[in-house]
1. Starting from the value 16: which structure in 1, 2 was relative contact order in percent (Cα under 8 Å, 6 or more apart) calculated from?
2. Matching task: -20000 is the computed value of helix-only ellipticity at 222 nm (-39500 (n - 2.57) for each DSSP H run of 4 or more, over all residues; to 500). Pick the structure from 1, 2.
3. A value of 23.5 was computed for mean count of other Cβ atoms within 10 Å over residues 7-14; which of 1, 2 is the source structure?
4. Can you say which of 1, 2 returns 3.2 when distance in nm of label points 7 Å out along Cα→Cβ at positions 39 and 367 is computed?
5. Using the calculated result 67, 36, 28 for Cα extents along the principal axes in Å, for residues 151-326 alone, pick out the matching structure from 1, 2.
6. The value 16.5 for Kirkwood radius over Cα pairs in Å, for residues 359-438 alone was derived from one model only; which of 1, 2 is it?
7. Compare distance in nm of label points 7 Å out along Cα→Cβ at positions 47 and 303 across structures 1, 2 and report the one with the greatest value.
8. If you rank structures 1, 2 by Rg/Rh (Cα atoms, Kirkwood Rh), which sits at the top with the largest value?
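No lab work stands behind these numbers, since they all come straight from the coordinates. This structure is a prediction, so every number in the text was calculated from the model and none was measured. Cβ atoms are built from the backbone, for glycine too; each structure is taken alone.
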Structure 1
Amino acid sequence: MLALFVALRLNTSDVELNIDEQIPLRISEGMSARGDLDPNWRLADLSYFFKIDQYNFYLYNVVAHGVLRISAWFGGSPLPALRLANVVFQLLALFFSIDALRRIGFRPFALVLAGALLAVAPGLVQDAAIARPESLLYLVVALQIWVLTLPLSDRQTGFWFGLILGMGMAIKVTYGLAVVMIAVSWLLSWRARPKSTVLTGAAAVVIGAVLGFVAAAPYAIIHPDVLLNGIALLTHQYNLGQPPHSLPTYDVLHQSLWLGSYFGELYGLVPLAAVAAPFLLKGKARNLAAGFVVLALLLFAYFSSKAVFYERNFSFTLVPVLLAAALAVSVLRQRYWRAAAAAVLALPMGYWSVQIASAVRDPGRLARFELAHALSPSERQNFDDSFDKTIPVRCETIGVTDFNEPWTAQYLVLLEDQGFLPIARYRSRFGTLVTSTLLTYLDADVHYFRCPESKR
């Protein structure tokens with residue numbers, strides 16, 4: 001299982017998969033040049049789109065700086081170093097997750113299944129390949145789950161949980177919702193706990209969270225205006241929309257269906273198994289699973305109310321949901337039902353994870369297709385938020401990238417109406433899926449047209 005875990009994730013290529021990977025590199029260079037640990041994006045040599053007063057991903061950028069400094073001592077390349085660090089973060093998340101289940105009494109089948117689901121989860125595999133903070137968040141949430149299973153008093157548990165919560169919020173502010181894991185667990189065992197102990201435990205969570213955030217993001221405390229500016233910019237972006245990761249016209253129903261379709265396509269029955277867990281489990285395991293499910297549902301509701309969908313925003317709910325699903329299957333009475341359910345959960349995710357690993361390691365698949373079919377478009381249309389469906393004035397052939405969103409679909413119809421002749425189509429690994437960063441970052445369909453005589 002560990003071999004599979006690493007094989008799906010390990011990527012030593014220095015090929016940039018997305019412009020976001022420039023962020024930790026440039027911020028680290030700026031901190032080294034100034035001799036401080038202030039990860040303000042405006043102080044880094046970033047493009048105008050990113051060069052703004054903000055502290056987004058604060059703790060991750062500081063940790064990435066440390067990784068890059070250590071890598072430089074050994075002559076390592078920056079991007080492979082950050083990707084290797086992602087694998088290490090996720091391996092540690094795997095360890096703490098499995099040990100948490102062991103501590104609350106689950107037998108080897110549950111531990112192996114939980115590890116297998118974490119190994120083949122598409123989100124974890126994709127995030128390991130990109131120099132972004134999601135893999136560090138997997139470790140943070142796994143640490144919190146582990147703390148909830150330690151033999152500590154409520155005050156001690158609350159303090160350590162809060163400390164890690166504050167550190168998570170120094171990476172992404174929405175991580176603050178993770179507090180529901182401990183809140184739900186304590187509420188479900190309210191009668192068995194002295195009220196004064198629960199209240200002091202809650203106070204310990206708050207104190208720990210404040211201390212954790214201050215320790216993890218000191219410059220954000222010194223410059224709160226920069227912190228608030230970054231939050232305001234993100235809020236504006238998510239409310240306004242950012243095609244192709246938003247609908248032409250937002251409404252909560254279609255946004256929810258989009259989000260639900262993504263998780264259904266990539267994770268199959270895992271979400272349903274996770275929701276069933278609190279009803280199948282007992283005792284502490286039931287309370288923990290209920291906290292996991294409520295966290296996922298709250299985050300789903302929150303981002304359904306936003307006009308933009310990036311699947312990475314759900315990263316810190318993946319480990320809790322996968323653990324809940326594994327526990328639900330592990331308590332089925334018949335061995336063959338457990339084996340069948342485990343296969344039903346793992347195999348679809350495994351298929352997509354193999355496709356993701358293949359796309360990461362083989363970015364030249366499209367170029368080979370074009371070479372094999374003698375395609376060399378004189379113009380390429382790649383949808384972004386400025387796409388205006390302009391018909392080319394002069395061209396021989398045109399290639400249109402398709403992220404499976406409505407704008408490109410309309411443009412393809414327009415081209416054919418104007419006499420452009422379809423001559424080939426590159427079918428990507430993810431072309432049948434709803435729009436996500438799997439298409440925009442890794443592999444998308446491309447339509448090729450021969451331009452009409454009047455345009456040549």
Structure 2
Amino acid sequence: MSKPMATCAEVLSEFTHDLHLDAIPREVRENVALRVLDILGIALASTAQDFAPSLLGLVEAWGSGECTVIGTKLHAPAPMAILTNGSLAHGLDYDDTHTAAICHASAVVVPTALALGESLALDGATVLAAMVAGYETITRIGMAAPGEFHARGWHATGVCGTFAATLVAGKCLGLSRSQLTAALGIAGSFASGVLEHLEDGSWVKRLHPGWAGHSGALAAGLARGGFTGPATILEGRFGLYRTFLGSVPDLSRVTAELGSRWETLRVAFKPYPCCHYNHAYMDCAARLKREHGLTPGTIQEVECLVPAGQVPIVCEPLEAKRRPRTPYDAQFSLAYSVAAALVDDEVGVDTYSPERIKDERLLAVARKVRYTVDPGSAFPRTFPGRLRIRLVDGRVLEAAEPFNRGSAENPLGVSEVVAKFRRNAGRVLPPSRVSTLEEAALGLERASSLRPLLALCALP
């Protein structure tokens with residue numbers, strides 16, 4: 001009798017179980033260390049935002065533990081620290097995105113690995129290998145059905161991220177192959193995250209990476225204790241894809257070249273703290289502004305050529321996008337973000353502050369931004385941008401960016417990511433602490449313990 005074909009969960013579990021640092025190319029390891037640095041900076045900056053007190057109040061009310069809550073004096077049990085740190089990491093919408101999967105990878109993977117590494121006294125090499133397993137999982141599960149989770153109203157980060165966090169946690173806990181598979185089966189009952197926040201600009205999307213990490217830690221912990229879950233959780237009759245999307249895609253996209261083609265390297269760093277869909281349009285606008293000396297008074301109309309899949313996220317309802325109700329609304333507004341690129345010399349965290357979104361000079365330009373659906377767009381394979389600016393003197397200027405800046409095709413340099421970290425961390429920590437934290441994060445794989453690294457992220 002022939003041996004039954006392995007399920008997707010079994011393949012991912014075997015990959016995770018067998019993965020060791022020496023099998024991971026140096027380029028990938030260095031890339032992951034840079035992502036740790038990026039996420040720590042974002043999480044630190046998020047602690048000064050308006051949503052942070054309610055999040056941190058939840059942790060404080062539920063008791064202390066062994067894991068650092070980034071940017072605070074608090075410590076919490078690993079699942080609560082992951083929930084909090086993952087939510088802070090996604091709090092500014094400044095964290096990286098895998099384009100084909102449309103998943104925020106690091107905000108799930110990094111907080112899960114750091115909390116378990118700290119609580120279990122693991123070394124940096126072990127934690128880094130667990131992170132790579134997580135990156136390869138979240139990207140591949142998402143890219144098997146590109147854009148389809150969002151089209152159904154699911155936030156792919158929360159849904160796909162739960163499985164990735166489960167393998168990160170399971171790797172840290174030293175689970176066997178069969179335990180990892182059971183953990184993935186359990187994770188399928190925890191996976192969630194919907195996009196209804198787009199209707200009113202409320203805060204809930206920030207929780208999705210943290211909830212995914214929290215759920216993954218619980219799933220792995222349950223499997224370690226002998227709890228079972230279905231091995232067919234991805235492709236089964238009531239598995240992830242049929243339940244969430246209505247059909248099962250080509251699952252070779254999940255498993256093909258696993259361990260030889262590293263999707264980790266294709267996760268795009270973010271140059272702007274807003275929805276990744278906006279970025280290439282913002283770069284187009286900023287370039288035309290520089291090249292032609294544009295000012296708000298010279299602009300009659302801005303036309304963005306947008307793929308249909310982006311319209312519900314960043315273009316509609318049009319009037320709410322032109323006059324955002326909340327900072328989160330603004331981060332998911334193409335009109336506001338393009339206007340900011342045309343008005344300001346630099347777009348950063350403060351561009352999306354409660355005060356700035358009321359700036360009538362900026363809002364006047366946002367009212368001039370409209371969109372046209374572009375049926376020829378390469379989205380979601382890439383996040384391109386194309387726009388036309390009609391000037392009051394009758395001229396029409398055009399610009400296009402086929403690949404968003406920060407992607408594998410149009411990468412940010414290491415120095416740019418480091419500079420971003422310094423800006424973000426410097427909003428909370430003194431310069432000397434920022435410098436020491438930078439060195440510790442980039443040296444992750446050589447660390448004998450994660451506790452010194454996490455101590456640098458805590459307030460005294």
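1. Values: 1: 16; 2: 22.
Working through the options, I get structure 1.
2. Values: 1: -20000; 2: -14500.
Only structure 1 yields this read-out.
3. On the way: 1: 16.9; 2: 23.5.
Label of the source structure: 2.
4. Working: 1: 3.2; 2: 4.3.
The structure behind it is 1.
5. On the way: 1: 52, 47, 21; 2: 67, 36, 28.
For Cα extents along the principal axes in Å, for residues 151-326 alone, the value 67, 36, 28 is produced by structure 2.
6. Details: 1: 13.9; 2: 16.5.
This value belongs to structure 2.
7. Working: 1: 2.3; 2: 4.9.
Evaluating distance in nm of label points 7 Å out along Cα→Cβ at positions 47 and 303 on every structure, the highest lands on 2.
8. On the way: 1: 0.99; 2: 0.97.
Comparing 1, 2, the top value of Rg/Rh (Cα atoms, Kirkwood Rh) belongs to 1.
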